[in-house]
Each structure stands twice: as structure tokens, then as C-alpha cells.
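Please find the structures below.
Please treat every number below as a calculation from the coordinates, not as lab data. Because the structure is a prediction, the values reported are computed rather than measured. Cβ atoms are built from the backbone, for glycine too; each structure is taken alone.
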Structure I
Amino acid sequence: MVGVLSKKVNVPGILAGIVAGVGLNIVLWLGFPGIHWMWWNLIGCAVTSGVAYAVSGMIAGATGDTETYTLSRAGIIQRERPWLKSYLALAGYFVLMLVILFVIRGLG
């Protein structure tokens, strides 16, 4: 998530974040049975993001050509414009299926 949504992180930061997040989840799993497993996702994501930013800030290095991989609103709209008709057709199909479902359910 951090690697795709931010241009400020680099590869060592992302790798350190992944190791820290997974490591913390293992510690939570083995050492803290009172914490429900669904919280592990939120805690792991927060730790992974925080460590990735922190390590990237400490390690000066080129982030490379991240423009290709980083999401931006203008880039998404520009790349997805040719698919707009297909997306609208899928949305229309979904609405049609809901209408058919409600009609069948109302008849039965």
C-alpha cells in the first residue's frame, strides 16, 4: 500500500516495513492471545507503513522511477478513459441483475 500510494518510500524502507509488520504479527499471535486476530491487520498495516516511512527517511537513496508505479488521480483517469464505456456497461448490467432479482423475489 505504501509503495503504491507514496513517492517518498524506497525499496529498503518497504522491505524493512514488511519484516517489521510480519514480525509484530507473529509476536501478537504467539505472545498476546487476548488480542483478536482481526486487529492484527490494522496493527500490522500501521507498523509496516510507519517503519517503511521511517527507514526510507533515514536511508538516503534514489527511489528510482516511481512515476510508473505510483497512483495519481490524473494518471488513473487518463489511463482508464478508454475503458469508461466498459465500466458503465458493467454497472448497467449489475443494476439490471438487481432489478431482475427484486422482480423475481416480488413474484415469489
Structure II
Amino acid sequence: MEAVKLTPSAAKHVAAHLAKRGKGVGLRLGVRTSGCSGLAYKLEYADDVRPEDIQFECHGVKVIVDPKSLPYLAGTELDFAKEGLNEGFKFNNPNVRDSCGCGESFNV
């Protein structure tokens, strides 16, 4: 299965937030059923790694994915970008076939 990766910008942002929190082992990434297109990304800082989790290391930061989400996320690159006054994570997911107009959900 292809890895889930972080760009250097995303890794730097995650590492800074983990340091600010004072705890955490990495970034947990997953998908959940939601929205008008079927799936939505789930993103949170992880304080532990579960036995079933799959881990990837990118630019010194761990990305943790549950096995049910991995088929939808394989090959995804997570970027962190600032555009004008807005900043946030951007998902470059090669598996997405369609996404809703609001950009909150997708399907594969």
C-alpha cells in the first residue's frame, strides 16, 4: 500500500503544534462517512498509537492511519498552505473521483 505523506510545510506545522501542545506522537489521519459526496477527512493530533494503526514517517513527523481509512488515503500528500488571510491543510488525494461543491466531502 502506498504511503501517506506530508509536505515539508505540513510537517513543520504539525511539529510546531505538537511541541506547543507538549504531548502527542504524531498526526492521526482518517476518513469518516459524511457530507454530500460520501466521505470526509478526519484530522487530529494523536497521543497514542493503537495496535492496528499503520504508521508513516515523513520529515520527522509520524502520520498515523487506521486500517479502514488507508485504502481511501493511500498515496495522499497532505500540504499546509497560506493563501491570503486563510491557512490550512490541503489534501492531494489521487483516489478522489468526485468532490462536492463545498469541498467538505469526496468519494472514491
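Comparing distance in nm of label points 7 Å out along Cα→Cβ at positions 20 and 92 across structures I, II, the highest figure is found for I. Which structure, out of I, II, was relative contact order in percent (Cα under 8 Å, 6 or more apart) derived from, given a value of 32? So the calculation was done on II.
Cα extents along the principal axes in Å was computed and gave 61, 43, 12; which structure, I, II, did it come from? Computed on structure I. Looking across I, II, the calculation of helix-only ellipticity at 222 nm (-39500 (n - 2.57) for each DSSP H run of 4 or more, over all residues; to 500) that yields -24000 traces back to I. Taking distance in nm of label points 7 Å out along Cα→Cβ at positions 12 and 84 as the criterion, the largest value within structures I, II is that of I.
Which of I, II yields 2.1 for distance in nm of label points 7 Å out along Cα→Cβ at positions 4 and 28, as computed? The correct label is I.
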